[in-house]
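Before anything else, here is the set of structures, which you'll find just below.
Nothing in this text is a laboratory measurement; each read-out follows from the coordinates by a stated rule. Source: prediction; values computed, not measured. Cβ atoms are built from the backbone, for glycine too; each structure is taken alone.
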Structure 1
Amino acid sequence: MDDLRSFTQYWRIPGGPGYDACLSRIESELRPWTKIAIDGRPLVRFQILEDPSQRKIWVPEDAVLSMESPEVQILHTFAATPVMLCENSFPADITAPLIYVPGGNNDEQYSQYDVNGRIVLCDAAASQSYRLALTRGAVGVISCYVPSFNRPAEHPDIIAESGIPYDAQRKPFAINISPRTAQELKQRIRTGQDVKVCIRVKSSFIDGPIRTLQVEIPGSSRPEERVVIAAHLDHYKPGANDNASGAATLLEILRSLAASIQDGKIPPPARTLTFLWVDEYRGTSAWMRRNSENLDKIIAAFVLDMVGGDPAKTGGQFRVERMPDPGTVWLRAPDRHSGWGSGSWDKSKLFGSFLNDYYLAIVESRAKSTGWKTTENVWEGGSDHDPFLWKGIPAVLSWHFPDYAYHTSMDGLENVSPREIANAGTSIATAAYQLALGSEDVARMALRSIDSAWSKRLGTIRLLTTMELAEVQSADARSREAVKQLQKEILGAWVLWYDQALESVLRIPAIPPSSQLISDVRMRRENNQMELNTLKAALGL
């Protein structure tokens, strides 16, 4: 929690002073571990990787929005709510009349208003409105957009984080305001008052490298193989759950494992455990480019993003986002989305892995022993598990959603739960360490978790297929055949996915798998095929 609290002090722009200060804190905490050796190997080693930034690095310093007439009133300050300032805003010191353009994100809406020389108040996100406003002569933009999942009606003082593209020609700025402030300003304008506002922005742009911190507990016998645990460090201020919680939990996992190894409570892992603090997407992708020749040696990746949300306060349970499986392509009960959104995955690029059911079994075990409330969702994308998945590497996301504070001024320490962090961190550490340990017992645990999940999935498929075939009994022959072919495709996809998942279990042992394990995996694959044939015959497929 001390680390988390420290990270929330900064607007963590990759390459900026706040981001680098957080990396320096992590680095200083790790240095003592690098001086310890186990069996002649360093217990912990770390490296700061630098990649050139593909864009200017924004450094926000201060901002104030005030009303100057018909009365003087400070509305929002950067000191109180840093997300009031849109990312990539240039310095400004402007006083101008305010005009409200309902919507504000299409040409037709602007055609009804003269915005020349004015500051535009709009309902759309600043990224959607600033170009339209500025090309018509507006001198700035104020947005009151708050996504519906942030529940603005319940939280009238919430301010949503957003940004605008870097634009060296126009040198724009944009301000975000709360629903309460927006309502007051709109009401004044509707009643005919001449509203003037003053916007002062202090910011700068710098050049510099984007840093990634790579820390490793070297493997004892298979150091070239890796299990990766990653969290993005970048974000708005305070960004407590998203993602100071993930960055701090990652550090705590590292400390806990290193201390346990040092104390002799657990043996050093056979495989290397790699911990990454990254700039979301860009840092992970850059790291993967550096290691492009060894990506096939990554056994699995675990991503921590928003692992600390307090369900009692934010409304979001801890959830596992599974790597893509047929439920991603053909969404049917009991599979579900989180409410955040839904990604699109090419069904031809599905690949089965033990990881989903293996990790879910560990989470379920922790939940049963502690009363922890958890759930899961199909793959949606949107975090650092994606770059791994795009390269065919099994990866799962641990997170909390829905979260009304997501990407807003209310994502503060008060909404973070140490208990959630402990549960999430323990589950992730257990899953990653066991895979790095690479014992055959871990492989057999994964095998049992796949058996259990496949049995449940097969029962669900039988029920849903029976229901959906029954619904078209009275339809024409072409419709019945189309439904039948779809059911065959879905069933076949699940069988193939689980066949590949079973085969992947043989990658878990850090030494060549025993003949008994190979035989057990082969037998289960054969049984699955027989179950498929039996089910197809029973359903008339």
Structure 2
Amino acid sequence: MSDPAGNRVYIFDTTLRDGEQSPGCSMNTPEKLLMAQQLARLNVDIIEAGFAIASQGDFEAVREVARTVKGPRIMSLARTDFADIDRAAEAVKHSDRCGIHTFIATSDIHLKYKLRKTREEVIVAAAKAVERARSHVDWVEFSAEDSTRSDPEFMCKVLQAAVDSGATVLNIPDTVGYTMPHEYYDLITLIRKEVRGVDKCIISVHCHNDLGLAVANSLAAVRAGARQVECTVNGIGERAGNAAMEEIIMGLKVRHDIMPYETGVVTEQIYPSSRLLSNLTGMPVQPNKAVVGANAFAHEAGIHQDGVLKQKITYEIMTPESVGIPQNKLVLGKHSGRHAFRDRLKHLGFDLADEEIEKAFVKFKNLADLKKVVYDEDIEAIVTGGLVGAGDRLKLVALNVSSGTQLRPNATVTIEVDGEAQTAAAFGDGPVDAALNAIKQITGTAASVTSYVVQAITGGTDAQGDVSVTLEEGGKVVRGSGTDPDIVVASARAYLQALNHLAARGQTRIRAQG
């Protein structure tokens, strides 16, 4: 059987769609655009920019990514309903390389409890959906949701209907992270054997990490003949997440001796992509995370240190530089000018308009007056921390706190609520608690704080604080992040960002004080 893609493995990035579905990881349109532009620099083949029919905000984000981002193919997800497909087509049509990704479940579990459809109805729905999508675009991907718990014979019939209707890509998702590598290998092999015309399609795989096997399963599928891998930056996604893009790419690169496949990814952009996503979502990467974690290239054991000092290859199978981790993080200070700042932004992967650069430069100079040195991480925080969506209802205006050993902590906070300045004062167990209590008074939110994490962005007592706040209301969970040399200010910004996420989803009520 011929292989339509040879040894080329296409990288389908779904950070902006499946990744964003991870609790607390929603992004507004400016944030999605910034991340999509970075994915283009990373040179992924496809960006799944969202689920256009999910909301007006999601539609607008997909549309803006399609209008703005050049290089990768821009796609939107759609169920087999014609309304979904038409909405997706409308969102992606401005891209010169666009596509539609349509799906329906094929497992008996989903047919019985979710779809309430017969097998024959699913086959017909798949065929009609692909035909409808092909009436809009030339590139159509069809997914058999919950493939790994489906009857293989029936699933192949559904895939056959999709191929016969004009699908260009067949996706075989391990939707619930259920399969094992050898099973997945056998399933891909079976599909390549049983589905007529599959040699003219690309077989794609989309693995979840519920058993920690998403990357292993994806690589097993590639060995079996899959030539597209769907993954996310930092492995974010539903439940335990998706296959981590950085691990897929570096796995193929480092073990090219047994997996002689190529991607078009610029690996030096892996770490900048990881950092940007963490800043945008407020979801930090655990230190022991493969490839991009803080400890990925750290050595503490004496034996390891001795070996690395003599020859890095003794304990490092790849170099930090190969994934874009800088060795010299000291970059700018208070005497640096606009030209140097603009050059550093470009090096970090930020493509900003002149007005945005000027705003960021002012913040940089203010920070440089407070710190002796400004690091790359500080600049990343300046840029991403300043991303306020046009639809954000809450903006911090001013914050003052008083606390001490013999003083009950209190805070006075002024925020804009729908453009109107509102001020409140409150006491708390500490200055952060007091500031958040004042914001609660203004907004009237019922959301509760379930997690509060503070990290220093760089070393030293003058480091910027990076605060991540998790809120829960009505079973819905969101995260917000904020950065500032003042931890209380950073906390207020993180709290307000999380509230804006809840408000954007219609999951909390915000009232203005009369």
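Suppose you compute relative contact order in percent (Cα under 8 Å, 6 or more apart) for every structure in 1, 2: which one lands on 16?
Computed on structure 1.
Hey, distance in nm of label points 7 Å out along Cα→Cβ at positions 340 and 444 derived from one of 1, 2 reads 3.6; which structure?
So the calculation was done on 1.
Right, another one. As an exercise: Cα Rg over 2.2 N^0.38 Å, calculated from one structure in 1, 2, equals 1.10. Which structure is it?
1
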